[in-house]
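Rule-based calculations on the coordinates, nothing more; no lab input. Predicted model, so just to flag it, every value in this text is computed and none were measured.
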Structure I
Amino acid sequence: MVYLKLGTRKGCPYKFFMSQKFYLIILKSGIFLSFLSVFLVLPNLLFPFITSKQIFFNILIEILAIFWLAFIIKFPFYRPKKSLITFGLITFFGALLISSIFGVDFNLSFWGDIERMLGWFHIFHFFLFYLIIITVFRNWRDWRNLLIVSVIASTAVCLYSLFKINYSTIGNTAYVSGYAIFNIYFALILFFRHIEEQKNKKESRGYEWLIGAFYLVATFIMLLVMNKTNTRGAFVGLGVSFLLFFVLFVFYSKSKKIKIYSLITIVLGIILTSLVFLFPQSNIVKNTPALTRMTQISSGAVTFQTRLISWKAAAEDFHNHPFLGTGFGNFAITFDKYFDPKFYSWTTSETYFDRAHNNLIDLTSTAGLAGLLSYLSIFVAVLYYLFQCKKQNKISKIEFILFLCLFVAYFIQNLAIFDSLVTYLSLMLALGYVYWLVNNKEEEKPDYESCFSNKELSTLLITGLIFLFIIYQYNIRVYQMLDNTIAGQIAFGKGEIEKGVEAYQKALSFNTVLDRDSRSSLISFLSSNSGALSKLNEEKAREILGFAVEQAEKNVKHNPADSIMQMQLAQILNTASMVYTDQKEKFYYFSDYALTSIDKSIAASPGRATIYPTKAQIYIVRGEKGKAVETLKYAISLNKNYGDIYCNLARVYLYFKDNSDNFATIDKCLDYNGASSFGYPEILKSLLNHYVIVKDWKRAIVLYQEYARIQPKDPQVLIDLAIAYKESGNKEKAIETAQKVIELDAQLKESAEKFIKSLTK
């Protein structure tokens, strides 16, 4: 509410003044609105699950910051009090900022990227969120309402996850689980507070049991989601926290009954866990996702092994940057530098790690000891305050235990993941609540009339102008860039290359600090669709590629040691060289430049086998077969179990029509499920001719299956596949395939049935 009155007090420089209530209503309402961010998914934006939420949250907090600064200047009573938690957060964000300034890629550290939006600029908004809530939420009623809003938002997200898609509106099951962990404990805190309030009331309203029931139902829904999403880190964190809950009850409870029940629960939990691991193949375990997930928690799990490789990379690099790290958010540089080719033996997907998938290791690697110790100091302060509040009876026993368990669960699950908008939001809420517990004796100062002073007016004007500039430059223009990037991708999907490039040019004309991902998506499309460019007017194709090369160079300027950016530059340069085959000088300019870039990419990540095919492709365009083969053979030597490189080498032999030892390479490619590498009918016919002659039916079947995939309406392919199955001794598949022939062409029914009869005899 705004109170505008004629100034009657002596000395008022203005005729109007604004009340304390106005600020409180604006700031509290804004904080409640911030929870809408968890639902936003705008399909017209690049990485919509991330960008939709963060842009909205940023703009809202920036608007609130204007009023917050004016509020604490005008009403000193409301200024945040000294707190070890606040000091820890200031130290933490300060350490990250210093690390960003002295890191290898300031743009990535400070502004982040579109895929994560976790640069310093973005996460600092969560600190502002924390400052606002500790300023204006000053009594239990305020905090109850805030926690209820958080629980309602989380429950809605979880319901969507249960009935629609696992990752809900959040975009990642791990984030959904992390969000649920916080709000499970918030709901339990609300439930036990509600029970305590009812005990102290002389009269209880009939509907109030529904409130308590809602907290329990919300908890149950979020637990169901934890079971469905099957995120191991969150599952372990929650499980350990539940065990701790009963252990603490045994330790702190004065009731013998409660101690006995808690001990029984602990013993039953241990027995259940043991039985799950002893009988992992039982029907109960197989049919219960949470129990199945427990059996998958082992050092042999693929995700554990790939993350272990990333953690080893961080350990190897630590001595190079012990105090400030490589720069906040720059873990990809370390991971690439020490990439272990053994990674491909575990998986060939998701080979680029921009995070360590362990918050402590990630911070130590990118922000050094300064970042790690300042981060840990926040939780040391939390523990100190919780024990102090328990000692001073500012917090009930059950609430004390619940908060300890909450932070333990959060801490453990973050050993396998990293924070996102929803967990940062919830963490700041939890930290703010602990701050309030320490300072909850303060009464809210009554509203009073106050002049609209020079300080207040100048603060509103100056901070308003600053934040309005930030809103426009770093949020609205970013939104416009993302919107036009998606428009470009849609046009590309329709085959409208020129229209797509125009949309990208418009997107990049906004010249935002987050253009990197937009540029990267443009370069990636053009590099992998040279055939589409060949259909354009030659001059237009050259103009488009010239623009793309400029964008790739801009990306490389952020950090010349970025392996991916250098590889993308090499790819687009190689594509550009292909449109200048009639101009030898320009062809070699682009081609030589491509070789220089790809060598820089390899130097930044020498163990990454996936870079070498790009170098081989450059040599192929140059007609240098020997160097292409040599490059790929070296890539194979990095990890002889990585099938994709065999397929790349086989294609080189096919391109140069060299059959000297090609079939040995093709054998390897097919054995690693690489049949799709030869996805052209002419090539498949040639290869099948060889494998049928040598009666290698196993590999012939693989090729026929690929042939049938790309030529689904050709009955002859199915006929040949059925014969191959027959020759390999697989009568069931032969009959099944023959029946498909009949479905495809009724005229072949008689011969197909004869074939089936010959098999049944």
Structure II
Amino acid sequence: MQKLKLLLLASLYCTPVLAAEQLIIRLTVNGVEQGDVPAIYDQGGYWLAAETIKGSGINTLDGEQQTIAGRVFFRADKLIGIESKMNEADLSLSLNAAASEFGERQVSLNRNRGASFPAPAPFSGYLNYQLAAFSQGSDLEYQFNPTLNLNEGAWNFRSAHSFNTQNSQHRWTRLNTTLDYDQPENMLRASAGDISPSAAALGFSQTMGGVSVSRVFNMQPNFNSSPSFSTQASVTQPSTAEIYLNGQRVSTQNLQPGIYNFNDLSFFSGLQNVEIVIRDAAGNAQRISVPYYFDDSLLKAGLSDFNYSAGLARQSGSFDSYQDFAYSAYQRVGVTDWFTLGAQTSGNTDSNSSGILANFGLATYGTLATAFAWAKHDQQNRGAAQLMQYRYINQALSISANARRQDKDFLKHDENSVLTAPDWSANIGMGWGNQQIGNLSIDIGRQVGPSDALTFNRYMLAYTKSPMRQMSVSMQAQLQDRASGHTWYGFLNFSWFFDQGRNLYSSARYENNQTLTSANFSQSAPTGEGWGYNFGFQQQDNGTDYTAWAQNKRQHGQVDLSMMRSNNSIASNTNWQAAWSGALAYTEGHYALTRPITQSFAVVELPEIPNVGVLHNGSQVGTTDEHGIVFLPDLASYGYHQIGLEQNDIPIQYSLERLQTETLSGNNDGRVVQFQARQVAAISGQLLRADGRALVNQWIKVETDSEPVLLQTALDGRFYTEALTAGRYRFSSDLCSGELIIPQTSDVITELAPITCSEKAF
């Protein structure tokens, strides 16, 4: 046998080293057979080609080697770090290597596998509108609120306006206008128009008309800006890894030998237990348990978040008045996974502020956030403020603490305002509980201000419990201790949740030495068409308010009705409002009147099949019209959306490749979601041999203009297929051949007369 193997390989090797003996050996690596591989016996040892060893998974090769005909060979028993055992009796070689010899591999535990960011959408647009009539006393007023949104590719233009007749004024107001340019692949947005840059801790908000550049992480819904769990494990045998998060399995991975870096596991804030169980074919298991603290206040190492804006300050209380230069800048950088550093500055001609901020991850002991800021306002001295916050959360316990101090000149003095900020305040709280016993929280704080009214101690005790799945009870008691005396506050809330979104809520609150009650019964408005409503009352210090609200969502718009009746000791009055709102939308040749569009929308196409329910994330939101079209107006921007069809509504004569698909929306855009339906043309018949016997259990090949169609007959010669349309076809089998004629018909199943095929000559 050995000589036969040598002869078979003789033609494969044409080397100048004729003394080298060429042979085939059976290779096993870490107990896993690799099959027969070529080898060379030379200088008293067995040599394997480098590509042969790497093909078995071993990537780090080092040891005695030689080059033969331009190929590198390693001597098996001289491989460094690898145990070699050769059985010359059956020409088998066994290699055993550490996990490190197989190299490192990455295992992503990100459970979202969709597209990272949306593809550019074609031109789409919509005009939202609301027509309202309302009364606040005896006068009847009107209001019209339109919003225009246009989108194409990376560009989005949006402008909101309002017209009302309130207070005997007929006023048209432009609320805001913005042009955005998005780069979802880089999570960048450039904006021009009315902008309100985000402010960091201790920063001042600055509304302006101008331009800005910012990072927007939610452009990639799968992207997690916070540090994620990662750990490493060594595997020497083919194995299966099961990853558990708080005892719930979240992933299963098949592993070959090597070192594995498990990463990209994200979760809500708090200390969670991650366990990885690795089992090999023999049932041996290794368990890796790693407690990990997830927190969304930190940035991944090397990641940055920023917003830079400049323009003209928008005057407070106005919509079209801009004056004086204004600017705002903010940036944070993940220095490491446990340390995030940032800075912010903003200002205008009257005020300027700047500051630094830092967030620290304290391993499994929570997070600490700090901020320091300085401000200078016109005709005031410079002021400073400091902030420190601590947070710790696990599955049963939460602890929080914060402290803030500020100079009297840190905020701008406003002669028209009676509000004054405290000099400093501090607070510490703790919560504990679970689903069985409920949740108890305690909070203690102190505030010191420039007056006795702003100086007090605060003590709070709260408890929440769900005695059953449909019921929730919460209560709170709070004491404010001032030099002038004690003040008690408190409430007791009760909620009962019924099926189909109905809810009964009642509350009793204690304040100003009296107990006041309130209650309401509501029906949540559906995501699609239907009714929502709320009826209730609320006691006030000197009377009672009665409220009612109802909303009816229709295909082409929605009606909102609201009323409030206030009865008090001085007077009684009734306010009411009636409004109709909707949108005119367009995308890819489709246009329609539909319900108001908040952000993005979609058009579902199911050509020529009417009255089919369309589902959005499992809830029915519409029904296809006579053309098989339906608009979905309630899609969030930059989000994944499961769009599906109600299977029971599909006529029996149609077949669909899929009933559900996932689409990723962009920035206030419109997209078309297509479903392809094929009308079923089922053909049934019986094939007979020339002597009248059934053609039993035979494969039939039917020739078509494209690929042949294969059919199989049953024991009675019958066949069934949905792959053929009306026409004339030739068919054949191993025993006979013939012609198949399918008539044009609208029947779901066409029954053909028995077909006799001609016997083949042998």
Structure III
Amino acid sequence: MSLRREGPVTERLLAQITHHPGPDPARTGGRDEPIAPHAPLTRRQAVGLFEAMIQSRLQDLLSRELKDQGQTYYTIGSSGHEANAVLGAVLRTTDPAFLHYRSGAFLAARLRKARGETPIFDAMLSFMASAEDPVSGGRHKVLGSHTTFVPPQTSTIASHLPKAVGYARALQRLQRLGLPAPVPYDSVVFCNFGDASLNHCTAQAGIHAAGAAVLHAQPCPILFACEDNGIGISVKTPDGFVQRMMGTRAGIEYFAADSQDVPGVHAAALAAVEFVRQKRRPAFFHLRTVRLMGHAGSDVEANYRSLAEIEAVEAQDPLLAFVDLLLGTGALDRAAMLALYRDTDERLRRAAAEAHGRRKLTTVAEIVAPLALPRAVDLQPIVAPAAERERVFAGRLPELDQRPRHLAYRIPQALTDLFAALPNAFLFGEDVAKKGGVYHATAGLFDTFGAGRVFNTMLDETTILGMAQGMAQAGCVPFPEIQYLAYLHNAIDQIRGEAASLQFFSNGRCQNPMVVRIAGLAYQKGFGGHFHNDNSIGAILEIPGLIFGVPARADDAVTMLRTMAAAAVQHGKVCVFLEPIALYMQKDLLAPNDGRWQFEYPPPDALMPLGEGRTYGATDQDVLTIVSYGNGLWLSLRAQERLREQGVKARVFDLRWLMPMPIDAVKAHARATRRVLVVDECRAHQGGPSPLLLAELCQDPTLRGVLLRRIAATDTYVPLAAAANLVLVQQEDIERAALQLAQEPGS
């Protein structure tokens, strides 16, 4: 048997066309009459669908041929899934579509309804990884369209479902608040995926969130489409699995169709779309289909399927049944169908030849351009009109209150200021509404701005971050809260693989502006174990294009939040604001009741420059620099005082920003003092920023001879009670390390 099945699949299809007996007089009719008695699909519409399907099939075949020639790089195709063209035709071009990677026919059908599109040439630019690809700029082969609301997706395995739900949830919220949306309020959000993806926890999170919205009497106009080909690479899906899982799912209407019957798919799709559009409730469209020619060009099906199984699947090629319908009803004749096939193939080949010569990405700067962070001068303060500030603060403006306050007191004030200035800002998460958050960091926001803008979500971090993405793409400015840092790891891919990557894979044209607030880090006096004392932020630090800050004091929290909001609103950036739980209520620094860890409210237009740290107690006589952040800063300042009592002068530098990190400022302090002690409260190996920071310092030839040392937490989870102090960095550890470093001879 042939290991490559492109030839047999193509030969079978061309034989079906060439040897077809032709129209049955009993089945012929006018071009605008239904092509089958059980569906309203007209002959004219059916021909349009066939054109999209053939384009998709020939794109797949050509991509594999060109890959063999070393010209293309991606061969996961849509062959066998061509019936999704029906959904591309039935939905409006303003219905946002979050697509699975086997959606070539869907996109071809959708773009037939759009103006100014060149879908064949654009597809070839994408296959060829050309910098002129209008969607990704050559960064990946993606299915997307900026003009028809199809954000680019890459090799997604269900990770796009939660954000699709978030977009659907945003539409009615925007409508009720009278805020603009990028699409009509009655739009349907479409999201498709495969049967294997249905197993993924992220898929279940999205589907569950949609069903739960119905049970909470909240609109969620989303149409899920599961394209069930019965296999995930080589792993078979149990017979009846999708129907049994989804046929009676709470809150979700079930529709089904088989790609062997394209008119039936069309009728069911019309009904499903109409249900979602009118009822504003989710529906699940179960489309039975097949996968042809393996998972991708490199997949040898013969390794896990017998020849008989492969040929049985190929006999169910949906194009075979559709060809029979089109020719048997006279919608097309053989000559016209063959001409269409050959013409489409020629157009694709001409487009491929042209695309092959188009420019590729050739510099690092060009590749990473969409990930660039704004400069400090590029950020402008976001300040509400004076009257609005007077209203939301009930006449008691926080900057006029001279009393210094602690971290948990200032954060809700900063959020209040931002929400007064941004009517499209939304805050949501677990317990953030009436309760005001577990640590009262959102206290008063629900009463001031109402349930439309400040609301609780279900207890699922994937849903929270997915909702944030969908709302952001719908024109909102989300401020989602993750209750504890440990819980972020349940859903980190929603930031890493989805939110932060969107600007990159869309060449900067799509954005997920958001400020993710996370309560975290340790030092809670042994309370709660590692879930409430998570001291690992390495998973955040490795995400490209992210803005990540850790405020240790109240006034810094205010200005940092404002800067992040400006970066999100004005530059579409994903920002992570990590709030040290142990410092929320901290009021003192050196002694009980000294009040030295409370601060006044900064002026409303004050920002914290992006990537700028803060220096404490610098003098010309300093013999070392202590670099830290978060709880480590508070501990280091206490140690600084003790060191001075022992005759050792040390300055303390608060990084504040971990991405972008103020490395140049650290280097300047290193040159001045010739000794640097990095205090990292996170786990020693890849838990925190110190490995990156030290690597940068070690590589700088101007710092040759500077003594570099580090202390960090033990590589362990944080235990309960006093045992926590044995594995976390303590003030005494800092003092001891600093004294030892100060006594080492430098050069």
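Looking at structures I, II, III, which one was helix-only ellipticity at 222 nm (-39500 (n - 2.57) for each DSSP H run of 4 or more, over all residues; to 500) calculated from, given that it came out as -12000? Considering all the candidates, the number was obtained from III.
Could you tell me which structure in I, II, III was used to calculate mean projected area of the Cα convex hull in nm², for residues 397-580 alone as 18.0? Checking each candidate, the match is I.
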